[in-house]
Structure P
Amino acid sequence: MRPAPSAAMNRSYKIGWHCFRALFRFYFRWRVCNPERVPKSGPVILACNHASFLDPPLVGADLRRPISYLARASLFRFPPLAAILRSWEVIPVDRDGGTGRGLKTILERLERGGAIILFPEGTRTPDGQLQPARSGIGLAVIKSSAPVVPVRVFGTFTAYGKSRLWPRPRRLTVKYGPALGFASQRAEAETCSMPRLKQIYQEVADEIMSAIARLEPEEDNQHD
């Protein structure tokens, strides 16, 4: 029997967690690869490709710790939805997803030992292919001390891509990769020039995206 979700999950989050698990298990017949690569405690950034609205809950639904998610600030204009998002401690961000108050909140969550999911591509892919990484995630990584776990989801574009009005029952897979540290880039960022700092942000983003691209679905170490 699988262990119960972490007591750190509040009641609202736990209800949503169970609902999404049921959805992914029975409607999408999900597979999960290497979830043990995600630390059970302490700060961590989960960096994932982005193909569908299904991606954020898919990444978090097998993890026994609460995950902080990002959502467009405009979604908080609708009171019922806003109440749910706030109860799950979702972080409102602008369209760029990594500036201003959103970035400050992201860093505060990580300082408190939280886990957060970020999408290097910045937005959902229009064609199901991996897109180039934006520098925003590099900024968040350099300004934090959290390890980065690359994550890749498979099947979400086919199931519920941008052109679909309703999700189709397709097999979904989520795979977690080995953690990345970025110690040398963080050290260099403390003393380098501003032009070089911007280069570091993009280099970090590109390295994360390359790690995501190397992840492929495998038969070993997975469960339904």
Structure Q
Amino acid sequence: MNERILIVEDELGLAITLEDRLASEGYQVTVARDGLEGFEQATRKPFDLIILDIMLPGKSGLDICRDLRQRSCATPILMLTAKGQTVDKVVGLKVGADDYLTKPFEMAELLARIEALLRRAGQPSARLSETVQFGGVLVDFRRTQVTRAGHPVPLSAKEWQLLRYFLEHRGETLTRERLLREVWGYGATPSTRTVDVHVAWLRQKLEDDPKKPQWILTVTGLGYKFAE
């Protein structure tokens, strides 16, 4: 296993519990107790997954997530919060988080989310060359970077995985259910709005006119496809 996980959590008891359990599962675990330390760790060392509390001293989890994405960090981020409000989930996903758990949560649920995120992030892109260009967008798979007109485009890990899946299946009509299954690792349980929201975010970042997309096309009544 040996995947490297950064836990940014200021609640001592929970931080110790998570560190012990994840270490027992074979993960290499680093713990940061405040937002400033967490951001420093995340930018200084490579991690395969970041577990990030929202309410942190020094620098909030939302600010950490946003700033990491602006630096083109595509590491999957799982956010934790004691708040059960929908607005927190929406904001967390909008700044680049890939998944979301509300405290208190079952450890089995956390482990399942971790495995799904790591599995999707680790899927190879064997069908693609190292770089793909469409319009003014250049996708560099080796460096996990996207630029548009020469400027870096910050993508969340989930946006990156969705874009990669679209490019791997250019010209194919992809249903929302298939995208949920192949990109998110979910069955039909989550709302298909999850896919629509992430597609909208990709269009905002990559299309010249997101309202009239040239690349990520809607197939009415079926789903989406990436233009050939």
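Which structure, out of P, Q, was distance in nm of label points 7 Å out along Cα→Cβ at positions 43 and 59 calculated from, if the result is 1.7?
P
For structures P, Q, which has the highest computed value of relative contact order in percent (Cα under 8 Å, 6 or more apart)?
P
Bear in mind these aren't lab numbers, they're just calculated from the coordinates by the rules spelled out. Note that the structure is a prediction, hence the values are computed from the model and not measured. Cβ atoms are built from the backbone, for glycine too; each structure is taken alone.
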